[in-house]
Structure I
Amino acid sequence: MSATSVLVVEDEPEFLRQYCEAITREPDLRLAGAVGTLAAGMAVIENEVPDVLVVDLGLPDGSGAQLIRAAAKKRPDCDALVVTVFGDDQHVIDAIEAGATGYILKDSPRGELARCIRELREGGAPISPSIARRLLARMRAPEDKPAGPQGGSPLTEREAEILKLIAKGLSFADVGGVLGISAHTVVAHVKKIYRKLSVHSRGEAVFEATQLGLLK
């Protein structure tokens, strides 16, 4: 298998160095670029969108969410791992809506980066525990739960079943194991879910389905 290509977008030199070292020492990962601004990141993806983005949200010339959104439009299967100091609801929601598939805080152990990248490519969604708690609390709040869509769910029963399992953090392979179907079949269903919800990533699909009241 070819190495997973990773673009790092981080404006703090020390963090940039640490992330690059964490990637280059792993034989199954390939550093596709390391830049410190939104503009430089945009320039990189103009030529080729990598398998994974490792991106901070607070860049000197804009939000990393803009880069995530642009990459997702060019390559829907690109995974985006946000690594940031921002743990508030608005930054988390903006990142997920843009297409982020993972969200960890900068106080996470440095050795976690390579593991999180692999988890993303296996269909998982690595999230710092404190961020996961905030998202769960937001989902549980009655005032944040909109009414279900008119005319019922746009998803089939099987699609809804798959999305609920993905929302729990299961990889595509794990979902297939639970349902007794192949990972390829799961991927086919997921693509249909993306089209129906007009999204480009697992995280965005879960968020949109939650907003529509489909994950009850």
Structure II
Amino acid sequence: MSEFILLLFEMVGVVAFAASGAMTGLEKGMDIFGVSILGLTTAVGGGVIRDLILGITPPMTFQNPIYAAISISVSFIVFIAAVKYPSFKGRKYYEISMLIMDSIGLGVFTVIGINTAYSLDSDYSMFLLIFVGVVTGIGGGVMRDIMAGNPPYVFVKHFYACASIIGALVCVYSWPYFGSATSMLFGTAAVIILRLLAARFRWSLPKPKM
């Protein structure tokens, strides 16, 4: 995958996760600073954790300010839209938007994490590849939810981390046969489709009824 296409792919994930973080801040009644910080954290948090695991210092977020700049810009746009159009914050719109944005961000960042690991060493174990992919995908969302005072999506929402794991497996297993670009598309599509199906049919992991 060319660097330009990879950058565009990353930007899709950054925009999606920044929007989901900003919307969470709006639901919590945060001001524009809080909304922006939540959007930024959601968009870059998983990548920072990934880079620390892989020994990339300083993390790419701090080497290239474009990620932070786009995250904050998207958060500002979401905030302004909510101020101008109060119905923007309606519960139904919020839940649908969060599902779509979170699903896109989760899928894109899961495979971006795998691609980053592959770019450093193609001999990394499958466990490490899948682990950094999942961490990149869910890390920012976990940080967002903790900062917002919510139970992290990964622990309570239907088929969240499992979708990332399955998408990572699809990407890693496809890599030797189809190459980076196709494998990343397969992995992203698997995550998004699984998340949407899980929401539609209410798939969830077993949990006790207290």
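One of I, II was used to calculate distance in nm of label points 7 Å out along Cα→Cβ at positions 114 and 162, giving 1.9; which? Computed on structure II. Suppose you compute mean count of other Cβ atoms within 10 Å over residues 50-57 for every structure in I, II: which one lands on 15.8? Label of the source structure: II.
In this comparison of I, II, the computed figure 23 for relative contact order in percent (Cα under 8 Å, 6 or more apart) is attributed to II. Between structures I, II, the greatest calculated value of distance in nm of label points 7 Å out along Cα→Cβ at positions 74 and 194 is seen in II. helix-only ellipticity at 222 nm (-39500 (n - 2.57) for each DSSP H run of 4 or more, over all residues; to 500) computed as -15000: which structure among I, II? This value belongs to structure I.
Thinking of I, II, which structure, once semi-axes √(5λ) of the Cα gyration tensor in Å, for residues 82-153 alone is computed, gives back 26, 15, 10? It was calculated from structure I.
We did not get these values from a lab; they are worked out from the coordinates using the rules stated. Remember, it's a predicted structure, so these values are computed and weren't measured experimentally. Cβ atoms are built from the backbone, for glycine too; each structure is taken alone.
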